[in-house]
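FYI, it's all coordinate maths here, none of it is from the lab. Quick caveat: nothing in here was measured; it's all calculated off a predicted structure. Cβ atoms are built from the backbone, for glycine too; each structure is taken alone.
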Structure I
């Protein structure tokens, strides 16, 4: 049976989006992996199913391209907000997020970052302001949860780090029981950050929305960044702003690349 899908992206972080508000849809992890394959499927970093919610405007479910479900996806949430339009609330496994569609994108209230060691989570108690850990030349990262776990290293030049090599080593370290997203960041100015992210389950991506929010949250916690920060990723810029209530609002593009149909039975 054919299903309509949208191919969307936010700064080159790309998604297969199924709008299942009218007709419920579930996919196995194996089906997600096959659909996400860039050679034999449609290809994506994440797959999103948008369906009805009893507690919000819509519900959004996210999977990484390895077939594993994830509680949060910042760029994907912007894509959902842009798809739904207007002011909306989006139920995710990480909580209900408020969002506003904008011309060519959206703003999403990602909530307050969580810094407890057991909230990230870590395998044992540590000071998440600067973990007493090191991997090769990368040391003392900050850690936070934005609905998913992140560590962020502040370095002189994020592009000098071989993130494709060290990223998976850190991602799978046993100190992170749910694995972890790995960011390397620099702050040329207090209102400007340069960031690269190794994304848990997806690898190097052109942009990671929750990674940008986590990096700004940790930088602000360390007193390194202003209330409003432009984050430059390989795919382009996001703006992250801390509100008076401690919530971080992420603003950036989200666009539809094309629409198509797919026989899902062929991928189950």
Structure II
């Protein structure tokens, strides 16, 4: 198993970006023509490309399941396009990052082998981009997702308002907040504008003590009302790494991955 840090120039963001990639190279040595199933894994607000490796055991579990994991930075921008700032995070995630990493590493190009997941802001980003780029991603997993469009639309500025809820900040990310509903940044509108057969498989989970539990339950109910078969789980926990560490393993159990069968490593020498 290799943990690789990669710097490359992004035309969608117009700057050099850094990603982490987990690549099961020990399996590749035994199966030289194998193309790896791939999880594009998005962090939450205030985080970066190191979060998942530092906060969870994703590297160990990826090795167990013969899975490549690609972890970019979202830079507090919710993984959406912003025409005003010329930062196209959605296109970066759904198009450029997939194309570049497939050119760098032996990744499967099949939809059914390509997954997207995230937590909080990254859960929102996984849902939005998994639906927008449904021809690329066959599975979406969203943990403790920040499904807060209604809150964002009514946001205000003020010294007593937390940074991530300030109207000025949200406008810098999403543009005109009054145009969010019905746009390609609206997780409900995207579903309503899709054929059910095109919707990727969806997994959601949220902690019972998480402040976002209501929004996650509401979206689960919306999906079911639309005829979408969503796998939804709740468990003890708040908006915290202890919960995400447990449930990213649940995500891997839900995904159509290879059975646990490690290659040679310091933890597996037989």
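Looking across I, II, the calculation of helix-only ellipticity at 222 nm (-39500 (n - 2.57) for each DSSP H run of 4 or more, over all residues; to 500) that yields -8500 traces back to II.
A value of 22 for relative contact order in percent (Cα under 8 Å, 6 or more apart), calculated from one of I, II, originates in structure I.
Where is distance in nm of label points 7 Å out along Cα→Cβ at positions 19 and 251 largest, in which of I, II?
Values: I: 2.6; II: 1.5.
Top value of distance in nm of label points 7 Å out along Cα→Cβ at positions 19 and 251, among I, II, belongs to structure I.
Just checking, which of I, II has the largest value of distance in nm of label points 7 Å out along Cα→Cβ at positions 83 and 235? Spell out each step's value before the answer.
On the way: I: 1.4; II: 4.3.
Going through I, II one by one, distance in nm of label points 7 Å out along Cα→Cβ at positions 83 and 235 peaks for structure II.
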